[in-house]
Structures are given as C-alpha cells and as structure tokens.
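Quick heads-up: structures coming right below.
Laboratory data are not the source of any read-out in this text; all were calculated from the coordinates shown. All values derive from a computational prediction rather than experimental measurement. Cβ atoms are built from the backbone, for glycine too; each structure is taken alone.
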Structure 1
C-alpha cells in the first residue's frame, strides 16, 4: 500500500494546545496502528529539544484518503499545527523483506 507523510508545524500556541489535545491525537492514530498501517509517528524537535511539530508516516489507499485522514487529526482541527502537508513517499531503506 502507498506510504504518505503528514508533516505538521506547530503554531505559536502549539506547546499549549499540544498538551490539551494529545490524548485525542493519539486516539486518532490508534486505528492506523492497530491495522499496522502506521509506520512512524512522533514529534519534530527544535534546537532546544522541545516539540515544534509532528511527523506521521502511514499507509493509505491514495493521496485523497491520506489527506482526509490528516484533516481529521485533532492537531489539525484544534490548531496545534499552524500548517501541515501530506505528501506521498516510498520506503527505500531499510529494505522491506
């Protein structure tokens, strides 16, 4: 199945809002994890080691489905991210067996 990356960059209130909506964000990722379609999810870190965004790499049937998933993420809905994008990607390394 195709791979996609959701890259979200926190807004000015990102740290505050991230704490408020973290549980909902994790709950939104759980079905992808349960279906083994979640390849990576974690915060982007600034130079001081504080979260400044998120990277989620996941499988979806197509770009439309991937964008729809991203649009429903609580970090997107609640304004944690000032901006986000969803792009297609493919895994080269490590090689899949």
Structure 2
C-alpha cells in the first residue's frame, strides 16, 4: 500500500477519494434522508491499481457510515462484494437488501 494513501470524504462531489500523483481512487455515494448511504460506483485509476486502494476506500467509507449511523445499500458491485466478504460490516446493511 502506498504511504500517502489518505482517504478523504469529498462531500461536494459525494465521494470518498484518495489522490496520489494526480490520479484518483474514488467510491461515489448518495445519502438518502440522513438514514442510508448508497454506494453507486468505485473506480481506481489505472496507475493506482493493485495497491489495495479500493478496499481502503471501502473500510473507510463503511467506518464513516457507522459513525454517522447510516445503513449501507451497496449498489456498486465492488462495495457489495467487499461487504459480502467481510461479515463484520453486515450489521450496517440496509434491512431487506441482499448481497446476492
């Protein structure tokens, strides 16, 4: 993992992001009624691939959602897969939403 991998919540762009050397890794979201967060898209710029940045984004975003007492609706296939592989986050899943 890159030593400068700092995740920030860019609320203006509605995304968690990591910027390294002008390239971005992002996890886009929408917040609905201050009660749930919908993750819509995760993308890592090609020069940043293979550094574990998408999982870092997921961990940070899920921790933030928990702090904000938001239920998670992972529409993004990456976020849904990450949550499915990490049962420690299952309590954050929006009731009735299935990970498949």
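When relative contact order in percent (Cα under 8 Å, 6 or more apart) is computed for each of 1, 2, the one that comes out at 48 is 1. Here distance in nm of label points 7 Å out along Cα→Cβ at positions 41 and 57 was derived from just one of the structures 1, 2, and that gives 1.0; the source is 2. Matching task: -10500 is the computed value of helix-only ellipticity at 222 nm (-39500 (n - 2.57) for each DSSP H run of 4 or more, over all residues; to 500). Pick the structure from 1, 2. Considering all the candidates, the number was obtained from 1. Any idea which of 1, 2 comes out highest on Cα Rg over 2.2 N^0.38 Å? Comparing 1, 2 by Cα Rg over 2.2 N^0.38 Å, the maximum is at 1.
A value of 2.5 for distance in nm of label points 7 Å out along Cα→Cβ at positions 49 and 65, calculated from one of 1, 2, originates in structure 2.
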